[in-house]
Structure 1
Amino acid sequence: MNAYPLFPQMTRRRLLVSALLAAGCMSLPLESVRAQASVRGGSANLAMIGELQSLDPMTTPTDLVGTVMQHVYEPLYTFDGQWNIQPMLADAMPAISADGKTYTIALRQGVKFHNGKGMSADDVVASLQRWMAVSARGKAVGQVVAGIAAQGPLTVEIQLKTIYAPLLAHLAMPSGMAGIMPKEAIANPLTDIVGTGPYKLKERKPDQYTVFARFDEYAARSEPASGYAGKREALLDELRFVPVPNATTRLEGALAGQFHYADLLQVESIGRLEKAGPDVVPILTQDFGFPYIVFNTKEGVLASQPMRQAVQTAMGEAEMLMAGFGDPRFFTAEPNFFPKGTPFYSDAGAALYNQKNPKLAKSQAGKAGYKDEPVRIMVSRQYEFHYNMALVMAEHLKRAGFKTDLMVVDWATLVQRRNDPKLWDIYVTHSGLFPEPMLSPPQLGEGAPGWWETDTKKAALATFNGEPDVAKRGPLWGQVQELVYQEVPFVEVGRFNGLSARSAKLQGYTPATWPFFWNTSLAQ
């Protein structure tokens, strides 16, 4: 399978909008920043959106766990700055058989785990087998894997049942990561947090902090750093990840110099960041991701497809985006899941987007047998835009005659409860926007909360995933997009840009969907 670049709009994560340029807050060009990032030492305080649900990178698809644990665990492959797939723990791109079903992966020599043991093919096989058993992403891949075996101490062979174009992209994802760990450390649940990454676990106090220390025996790649690929260097002595669920608290901490980095701030914070002076640098990550609404197709009032179609008819995605982000610079309301000019752009299903038609929705719900049952909407305020969108969505549903029950919980509770189909009908979440459609949302795979498992879905995805030619996959994706609009397992609301902030002292930072802090340092 050939890797392909992300769409032109996403080839570089631009730092600032023009308003920030006028405010004099533009950071140094990437090359200049990296040239300065040679000072070793210090501890960075990093304010994240909440407490880690787990230190196990396989068991949850949440971006927060992927963001933090990618410093400890590493995959076989990763993405470079153009979103091409590149080797990480693999020595090179795999050799693929003529029939496209056998991947032979040579592993890098000299890679050590944090416990001092050298990485071997047996560790990789055991790790991938566990990933296919416990990860929603891994389980989806496991459906097409015939077998994984070591072919010598540093060679792994993956046999597929059928051609599966997204395989390497799945292996490269930080969220729900196929992280490699020592065979002897594998357990359910994990008790030894041991990876190959540039940092190792030092201390964790739940709800207070998680601290990683530099791994002095880390085996870095030799290629220049690019995105998540290439050379990773632990310049900082420690990374201190601090859970700060309140976005205002993260902002105030960044402005006060308490945090060297503050993740996912409210868009209305842009004004204060612009006026903060040179000590704080705003970061606007273009096309950061997309918010989406997941429906419970397994149990409850929305298990009926016609009922979900009625809810979709009632919704006004453009108003929801305005409520979530406020400033049009921060969102795009479009029915297409991928932007124009990309391999997977399609207008399939566009007529069903942003209908905001309460009269028609009420009629559809009546025909579907709606009996005034409450529609339970589960949402967290740790992502404030989730909550604001949910408020508008609830109003749209009420106008169409639906009763609603807005259940506001913390993010960790939402992640736990969404696994039980008896507890909710809708939940609000978001995903990064990636070059491979099968990378997100998890509902395109199997077993993810929402439990969209229909024969039509399986047939459409089998055709799509069995075609390795990107040019041919584009139209096939349009058929999948059309099916999502018809069967309504989820509603993609639109696309949004992410706002974060860093201290000017934190040098070498590269904006990314999953922020990373190797190759960063603190100015003296």
Structure 2
Amino acid sequence: MEVINRTNNFSVIFISVALSLAGCNSESTADLSASPDIPEAPEVPVDPEVPVDPEVPVTPEIPENAKTKNVILMIADGTSDGAWDLASYWTDGKLNNNTYPYTEFDTRMAVNTAPINATYEPALTCTEEEQKVLYEAVKVWDDTPIESNFEFAGYDYLNKEYTDSAAAATAYATGHKTYGSAMGVDYCGEPLEAITTIAKRNGLSTGIVTSVPISHATPGAFAANNLSRHNYSEISRDMFLNGRTDLIMGTGHPAYDGQGNRKTISKYNYKYIGQDSWEELVSNKLVADGSDKPWSFIEKKSDFEKLANNEATAEMLDGPLLGLVQSDSSTQQARGCSNGQDGNVAFACDFLPRPPTLEVMTKGAINYLSQNENGFFLMVEGGAVDWAAHGNHTARIIEELVEFNASISAVIAWVEENSSWDETLLIVTTDHGNAYVLGETSDQVAYAHVENPGKGVMPIVKYYSGNHTRELVRLYAKGNGADTLSIAVRGNDPGYVANYNNIGSNGDYVNNTDVFELMKQVIVAQ
């Protein structure tokens, strides 16, 4: 059982960041255009002796010219490996990695998302951290048939001891694996320093954007500390007051329901933003630590669009900014369908008119944060992918991922027009799998892919969960420092290459905590 020294903060010192400067540009060196849409699975045996989390050697300090000005982390919450291809099949009739914007990423790896343990409470004794939940490849790829809805032993294994979004986001945000439901705290409930705090201390502006409530698990873990993800109003108040973020955008609006309908005051929903915080916000009395100005507040779609189009008012750009979408649920995932509209077909149901898109929010956030000549840290979450996956709702998964992909494209366009890959690091990933998305024949042929039905045609899918999974998940990276992730490799899983469609990856995987370490190192480098 792996024992991790808590005093070193899981520290991995990354080298060769400066070397990546010479190779950072907007052109992808990977030629994927000729790749077959469904690649043949190589005959690679799974090695049960592959080590889990081997020690990564300490290496020299990062050279002085390796500092990264802008760090952007994008998380498509709850995206199993097979789900990525659902969206690209719909939009392009191709595998995800053969379509833009993913053709722009040369670094393609996998991430081990396992939590530190299978509990949902802080530990009673806090002498050392023991990594009790492991990723064991030999069990993942066990195709022994079993008497269960999971069909094969490997499917069953992946549906046990999985992480939740709070623990997974905490790992990305703080570099610590922790227990389920933990929000920015370690395995025994002690507060952890987040990447947002580190970024602020180093002169960067910080922002959080999500398509779900702002105090939900993923956004909350980057800007708050709480023993439980379910303490939503406490979490949002912490986010508003602690001064870690300059910009927050998402849903959770007390005055609107999930269909964008205005509520009477007596029916306001204070689940995600408490009444005290709300009343202080609308009366211009909500002030963050270290700020001499209260939070500015926008809620209309037109204001989000002004910010995205560089037409924002001086008031929007001055002081901390809260962009609260007029919904107490997701932006679009929870919407209903009118008579005659087929909710099982992507984009067949009318979209709600009030919410801005995730792409618009992302553009607006970058325009706001990039006012700081020192740079910024931004986390963007496509949070409702997870919600759709919980419901095994293929059409909504496609819609949410298409919107997430548009947001990635917007980021790449901004970097290439206004910055450069020499001074920007972009990481795209997910916090965990959800629903274990496989193909129509996967109940007979273990790990069978979802087949490509062609552009604009709904794929036939089988789900082996309505919850999270322990599977390795995808990671894409581009820009200054991206290639140094290879130094942090914890293991290699040949079965990942043989059975999944993350073309360009070789089965190497890192821990989610290693993503934090990379972001930290390029931010603090001088």
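Structure data summary
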{"read-out": "Top of 1, 2 by mean count of other Cβ atoms within 10 Å over residues 107-114, largest first", "value": "2"}
{"read-out": "Comparison of 1, 2 by distance in nm of label points 7 Å out along Cα→Cβ at positions 67 and 307 - largest value held by", "value": "1"}
{"read-out": "For distance in nm of label points 7 Å out along Cα→Cβ at positions 379 and 491 computed as 2.6, the structure of 1, 2 it came from", "value": "2"}
{"read-out": "Relative contact order in percent (Cα under 8 Å, 6 or more apart) - highest-scoring structure of 1, 2", "value": "2"}
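Since every read-out is calculated from the coordinates, none of them should be taken as a lab result. These figures come from a predicted structure and were not determined experimentally. Cβ atoms are built from the backbone, for glycine too; each structure is taken alone.
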